[in-house]
Structure formats: C-alpha cells, structure tokens
1. If Rg and Dmax of the Cα atoms in Å computes to 21.4, 67, which of 1, 2 did it come from?
2. Thinking only about distance in nm of label points 7 Å out along Cα→Cβ at positions 19 and 211, which of 1, 2 has the largest value?
3. Say we calculate FRET efficiency 1/(1 + (r/R0)^6) of positions 115 and 307 (r between Cβ atoms, R0 = 35 Å, to 0.05) for every structure; which of 1, 2 gives the highest result?
4. Which of 1, 2 yields -9000 for helix-only ellipticity at 222 nm (-39500 (n - 2.57) for each DSSP H run of 4 or more, over all residues; to 500), as computed?
5. Given a value of 5.9 for distance in nm of label points 7 Å out along Cα→Cβ at positions 91 and 347, calculated from one of 1, 2, which structure does it belong to?
6. Supply the structure label, taken from 1, 2, corresponding to mean projected area of the Cα convex hull in nm², for residues 131-266 alone with the calculated value 7.9.
7. Determine which structure produced the value 14.0 for mean count of other Cβ atoms within 10 Å over residues 3-10, calculated from the coordinates; the candidates are 1, 2.
8. Out of 1, 2, which one gives 29 for relative contact order in percent (Cα under 8 Å, 6 or more apart) as computed from the coordinates?
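Any read-out appearing in this document is the output of simple, stated calculations on the displayed coordinates, not a laboratory observation. Fair warning: this is a prediction, and the values are worked out from it, not measured in the lab. Cβ atoms are built from the backbone, for glycine too; each structure is taken alone.
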Structure 1
Amino acid sequence: MLNLIWALLMVVSVLAAVIQLAMGRTEAVNELMGAFFSSAENAVKIAIGLAGLLCAWLGICRIMEESGIMSRIAGLLTPLFRVIMPEIPPGHPALGSVTMNLSANMLGLDNAATPLGIRAMKDLQSLNSTPDTATNAQIMFLVLNTSSVCLFPVTVFLYRAQMGAAAPADVFVPMLLATTASTVAGFLVTALVQRIPLLRLPVLLWGVVLLSLAGGVAAWGMWAGAALSEQSSLVANLVLLLLVGGILLWALIRGVKPFEVFIQGAREGFATALEILPFLVAMLVAVGMFRASGALDMILDGVRWAVSLVAGDVRFVDALPVAAVKPLSGSGARAMMIDVMETFGADSFQGRLASVMQGSTETTFYVMAVYFGSVGISRVRHAVACGLTADAVAAAASVFFAWCFFG
C-alpha cells in the first residue's frame, strides 16, 4: 500500500501542476520543483539532527538494559502484551522499549520519543522472520505511537501564546478528549484486523488505567486554568530529568559502568540515522510536492463547496488543512495551524479547532518512514489503513469537541 500511496502523491502533484500551467499559472512548475529539492534537503537536515538524539537516547537505553530496568518493565507488562502482541515472548526487551516510547509520547517529549521508538522498532524487528514485512506487533506499536494520548501538548500552548491567545491552554481538555478518541479508535481497528480478543482482563484493566489517567489530567487541566501551560511544561521536563537521574543511579547501584555502556549504545545512533535517510527523503519529497502542487487546496475547496450545499456550519473547513496535512508533515501542519490563527485569530473557533487538531494525533507517514525505515521494512501491510483511520477519528473528534466547548 505504501508503494501505491507514495506514487499517487507524486503523480497527483505533477497533474495538479500541469492543470495550473494550462490555466496560465506558470510559476506552479517552478514551485513544484522547488519543493522537490528543498524537501530532499530538509530530509538530510532532519536525519543529521536525529543522529545526536539517537546517540543520546540509545546510550540511555543500553544502560537500562545492562542495569536490568528493561527486564523489570517487561515483566510488569507481560500480561497485557501477551494479549495485544502475542508474538513477543515474555520478558523480551521489546516490551520495555515499547513502554518507554509510549510513555515519552504521553508526556509530550518529542525529542525523547523518536529515538526510543526507533529502539523499540529494532527490538521488535529482532523477532521478525520476514525482515522486509511489518509484523502484527510492529503495526500495533506504530498505530499506538501515531495515535498515542499526549497528556502535555506544551508546544501547542506555546504557539497559541505567541499568537496572542488570551488563555493559551483553553484547548487542553477538548484536545485530550480528541487524542484519547484517536488512540482508542486506532487500537480497536488494529485489534479488529489482527483478530485480537479484547474482552480479556489485562486489556480491560489497562483500558481503565488509561481512561482514568486521561480523566485525572483533564480534571487537573480544568483546575489549573491559565497556569496549565507552565505547569505541564515543568512536569514533563521534571519527569524526564528524574527518569535519567534514576536510571544512572540504579546503574551505579547495580555495578554497571554507565559511561562505557552509554558509549556502546550511542554508537548505534549514527548507523541508524543513515538507515533512515533514504526512507525519509522519499516520503518528505512526496509530501512536499503534494503540498506545493495545490492539490490539497483543490480538495479542501471541494469539501467547502460540498458542506455549503447542505447549509451546514462551514467554519470547521477553515481548520481542515491542519488535519489534512498532519498525517503527512508535522511541520506542515504546524504552519497550517499558525496560518489559521493569523487569519481568524487565536481565540476564534477556527483558531481553537486548528490547535485541537494539531495536538490530537501524530504524523503518521513521517513516523512510518522513520520507524519502518530504521529496520528496512518496505511492506507495511495494514499499517497505513489503521493509522489513517485513527487520524480520521482524531479530526472528527476535534470538530465535535470544539463545537461542544467553543460553539
């Protein structure tokens, strides 16, 4: 499926540019080729930036392995993963690395989440008997990653503050509800495709834990009010610092040589960055051309026209570019969100909805290119369909909860 999607993005982009050229807009061709070259250049810059982060976090992960932390985490989560990822043996390191990645995503720690996710995908790949094809466990992990609940969407708050929002964190509760809906939908559709039995005690217990955690954070968000943005940033960074400090302290107690072990893990970072680069270039070039070609604008204009025919509330259409671009490009969606807030105001319905959409889900195709690319997977099976289903639910839930909270 990924082969088809990638080719369609490129072909549709070229056709859109040809249509614009036929209509007299000659600069469309130059813009498309400019996007081709600039996207390839950006992919290299991203890979170089990732190399340092990969070295740091893969070094920390190696310390966790040597000190026994990973095996302890794996032991705690074995009952749950035995149900949702049955091909992972009890106590396997993948259980710990998957948990670390999902936890980093929930805390909004983007810089930490990506290297941890790559490590988790590598651990899962060690169980893969067909290295070029994604396993059920890898697909479940990817979908949970791209749709995972983000408890502290600090970056969205910061952008809203910069754009002059009176209460930058007023979108927190609808955003939390939307991202929870996305995670539940992504998990359920993947479980349905993989025929995972869900009416099992470990799944039900962890479901209750997740919903309780989201509900507790939502209550805290309503109580904190305007101070939420600052408090959430402090909590997320404090958790990260305590985690790293605790890992190093435990390693010393267990007699592990943390510096030497860190260096061993960090050596994997540069090699992993090089493995990712071709996949990243391919995906970002296709996405960049699709955005620059005007094809996305044509689709959104069609949606706006269709909604206006039934005399519905068309305000949500102005924020749809964020939801449409988010699966393709995180930076592109961020630019769309800022554009919506500049056009309509940060405290307008459209501005708030764009913020909720930005924080409700992850960048599906980027994450897929990085994570699957790091282990050489080219056949992704049902990963795209399940990931995009979660993205669609996130967009619909964002609109619904924005109407509920902001009218």
Structure 2
Amino acid sequence: MIGLAYCDKAGRIFYDKKVEPLADGGLVREVARAELVPAPPGTVPMVLPARHPRVTKGVERRRQTLAVMLPSGYTRLLLPAYNRDAGAPALPLFGYTFACAIDETLHVAAMRTDEGEDWQPRTFARGELEALVERRVSAGTGNRVLQQLATCSLEYSCFTAQNVFLERGEAALPVSPACNARCVGCISEQEPETGVPSPQLRIAEEMAARDLARIAVHHLERVPNGIVSFGQGCEGEPLLRSIAIARAITMIRASRSNGVINLNTNGSLPSALRRCIDAGLQAVRVSLNSFRPRVYAAYYRPIGYALDDVFASIRMACDAGLRVSLNLLTHPGITDDREELEAMREFLGSVSVDMIQTRTLNIDPEWYFDTVGRPTEPTGMREAISEMRASGVRVGNFTHTH
C-alpha cells in the first residue's frame, strides 16, 4: 500500500501506512505504483510550512506536507497535494516533488531520464574545493569571471562553475548582467513584491571577452572533449552580449580547436544568435517552458520578443548544423496537458532538434498554476516524455561531453 509520508512542525519525517496520500498532476488524484521509485541518493526532503497533505479521506490538518527535491538525472512526475493555511508564506524557488512511503521506505514520483558521472552529487574532503578555488583565483591575475565562478562554486554549489576548478566536463562562462525577460520564477533576480528570495545573486557587471576566452582556453587545454558554455543561472540573457561572445569565440578558436563551444539562451534574438554562429558557436541550448504562446508569455513575460522569435532561433541553429537542445522547464499538469503536447508535436515536426533536456521548474506550484492556468486534460508526465521520444528527439537532463 502507498502510505503517507509527512512532517511535523520541526521537520521530522514520519510514515503512516494506514493513510493514502493524493498527488497533484494538474488535477488532484491518487498515485499509481508505476509512477513511484525509491528515493534515489541525493534526494533532499523538504517540509512545506502551513500546508497540510491531502489524502483519500480528506486533509491531514495536524500534519505538515512533505516534498522532495530530486537529484540530477531524474524527471519529476507529480507534485504534492495539500491544503494551504490562510496567510501561509510563498514557497522558495525549489522543485517540489511528491513523496510517499512504501514498506517504511521513502518513494518519490519520478523517473530516471539520464545519467552521467559529471553530474552526480559530489563529496569533497574538508577544504578540498576551497583550496582548488583559491589556487586558481590567485593565479588568475584579477580575472573577474573567475572571481564570479568562485562565488558560484562555493556559495551556490553550481556544477558547471565547479567544473572550471575541477577541470572536467562542461565549464561555465557567465557574461551578461541584463535580461530581456522577467520570468516569474527567475532564480537570479526576483521583484521585491513577490516576497520570495532569489537563490543566487545575478552578476553585476558585463564580463570582458578576453577574460571569458582565457578561462575557456585553459579549460580546453586540460579537457580535450570539454564544453565551455556561455549563459548560466547567475546571469541574465547572454544574447544581449552577442558582440562580446563572438569576440570571445574568435579568441578561443585562435588558440584551441578541440572541445565544444555552447550557448545557453532564451533564443529571443535570432540576429544576435546569427552573429555567434558566424563566429564559430557549435551548440546551443534554448530554454522554454511551453510550446504555446500564451503559456510561454505568462511565465517569461518577454520584453521586445515573442515565442515566434524563439522558434526562429531554434530553426536557424538547426539549419546551421549546430547541436541543438531544448532546455524544457517541466511542470506536471502543464508540460503534459494534451493541448501542450499537440503544440509540441507540431513544432518538433518542423525542426531537427538533437535533444530535449527536461528540467524541473523551480517554483511554488500554486504560484505557477495561478500564472499560467490549470490544465484541461493532463495526460501524465510519462506520456509527455513518450511523446517527446516518439518525435524522434533524445530525452535527457544534461549535455554530455561524449
């Protein structure tokens, strides 16, 4: 039997095998056993304050709702279902996944969609990472990008920033402090009235092309099949700095011919992307939350562009022969709505995208549903992933170096 996993006000976790929890998949419903897996290593339990779990016989008002964050390589299938107290605070920007108990063991609503050693949670000996960062920054002769990456590595535990110092995999190259979208769930810059803190601070200055190129060249010298990536979580939209990116790409390729130069972007400015492609960009990862203009605009709140511009950038990159991935911000009930899947099939049938990377959209579920609307016909996230694969597109969670 699927039993309730819940918390008390102190955050301690308990199981009750006599009570069956409900989940939220856009519509509140019972959970199928096939939607559950044992909580994988790296799962982080979270208590949802002033929120009480919904169960088949009502609401457990004396208990606090338990949710989890999933490790890399897993895609969320369901959200926790709960009733919220009046005046309950908004939830921070995390990916809230349904959890329950089976045979006194924590289970989560998720499926394994990717794996890779470079993206597993890392355990460092005491002071190990700090020593690597200090040694590299000290030798960096005032490189502002390197100083930012040190902050991202130590304070935000960013994998791509840490890779710069570990000399492995995909390395981060943040470049732009400005953005042309006002995403409701932006992780680097929230409007004060939301009452939700940003998990990290956005970079405060424009990074110089030469500083970016130095880090990239150093990385590719030591990682033959490495990736260097413009556009990170600690910045705005990199295409607003396409001239600097193009200059940096030219400098990188003047020194190194190996590895892959990648750009993470919202795809808003096709002409700016063209400049980067002409300079030698080899891969692009375009982020979006929906293939429907209304849902896209409600979340991204774009300034001076629309979803059609994003689609134009994707088509351009595909036609130019780049490795093109879609960074799809998934959310149960929205990603798997039948109307969404129809829009996705129509677009994917018109382009040759290499991969869809499913990323958990980190946001308070109620806030997101209030923003984009509840679904009319959710089919389930497993069905959504099957539809992606049926379109001939590989589904995963991150870029592989080989």
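1. 2
2. On the way: 1: 4.4; 2: 5.2.
Once distance in nm of label points 7 Å out along Cα→Cβ at positions 19 and 211 is tallied for 1, 2, the winner is 2.
3. On the way: 1: 0.25; 2: 0.65.
The structure with the largest value is 2.
4. Computed on structure 2.
5. On the way: 1: 5.9; 2: 2.5.
Source structure for this number: 1.
6. Working: 1: 12.3; 2: 7.9.
The structure behind it is 2.
7. Checking each candidate, the match is 1.
8. 1
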